[in-house]
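Quick heads-up: structures coming right below.
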Structure I
Amino acid sequence: MSELAAAVRCSTEAETLALGERIGTRVQPGDLILLSGHLGAGKTVLVRGIAAGMGIDPTLVRSPTFVLHHVYRADPRVLHHLDLYRLGPSADIRLLDIDEMLESGGVVVVEWGEHAGREQDASASIRIDIDDDGSRVISPPSGASLRLAGAWTDHAPT
């Protein structure tokens, strides 16, 4: 998809939320989205936007770093928000049962998604980088369907 969509530069948290919301309007039950980027890059902010796009109150979204997994609902939609930072790259994540979350029709978003070992199963893998000026550069999702990549092509440059 990167040949069809350019990275989005978000200078404010509101812009990151807006991109997340565009993604959230496009997700479907069973989508797995892997997020990567350094601490403080804006992964949880992007998830708040995805929640909003799914009709879930974004103020409920908190970083799941210390609990690993939050579930948010706006019937019939379910968002599973996982954070694998504390588990590290060599953790056995089978106990989290991501497959069950997906099979039950949930949307699963994983912060530190590179630790999941699920790149081949992902609907999208999204990287967030912090530029020298503090803005976030959010790469178009690798492996994404046109449905999800549309969030990047619909972006109005600021």
Structure II
Amino acid sequence: MSHRPPAVTVHVGYAVPRAGLPSAISFRRWVAAALHGARRRKPAELAIRIVGADEGRALNRDYRGKDYATNVLSFPAELPPGIDLPLIGDLAICAPVVLREAAEQAKPARNHWAHLTVHGVLHLLGHDHIEARQAEAMEALETRILATLGIADPYQL
């Protein structure tokens, strides 16, 4: 009997010019790695929207009460009881913030995109970093997942 990985559907939308940004194929690969690393065994579906600074700021302000653009926002699916769909939620990733942070941290932009995608997917699956112990566990999981993609520990600057 064959053990195929569960189906992963990723819808990627670009609200900014795509030049120099990762392709939808890259985002799908990073999402699949995150789901595999988090041991999700069921099919999963999510949307990723790549946004500019204005939209990123508006989303962060409206949903988190913080009036600035942040790197990634996660919106877990809130399905009614009894509805069993593979939808896990949506991510909004702010392109100018990702690129600025990568430059500030002297890391390849592509690696930072991968890290924030993995980070956002883990949030959609219920992982968090509010408390120190949660943060350590989530960072360790991110690091293991990124290593499978050939990306060094993003927390070692």
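Identify which of structures I, II gives the largest calculated value of relative contact order in percent (Cα under 8 Å, 6 or more apart). Provide the component values of the computation, followed by the final result.
Working: I: 35; II: 23.
Of structures I, II, the maximum of relative contact order in percent (Cα under 8 Å, 6 or more apart) occurs in I.
From I, II, which structure was helix-only ellipticity at 222 nm (-39500 (n - 2.57) for each DSSP H run of 4 or more, over all residues; to 500) = -6500 calculated on?
I
Mean count of other Cβ atoms within 10 Å over residues 112-119 computed as 19.1: which structure among I, II?
Of the structures listed, the value fits I.
Taking mean count of other Cβ atoms within 10 Å over residues 80-87 as the criterion, which structure among I, II has the greatest value?
Comparing I, II, the top value of mean count of other Cβ atoms within 10 Å over residues 80-87 belongs to I.
Which one of I, II has mean projected area of the Cα convex hull in nm², as calculated from the coordinates, equal to 10.6?
Values: I: 8.6; II: 10.6.
Considering all the candidates, the number was obtained from II.
Read-outs: derived from the displayed coordinates by stated rules, not from any lab. The shown structure was predicted, so the numbers you read here are calculated from the model rather than taken from an experiment. Cβ atoms are built from the backbone, for glycine too; each structure is taken alone.
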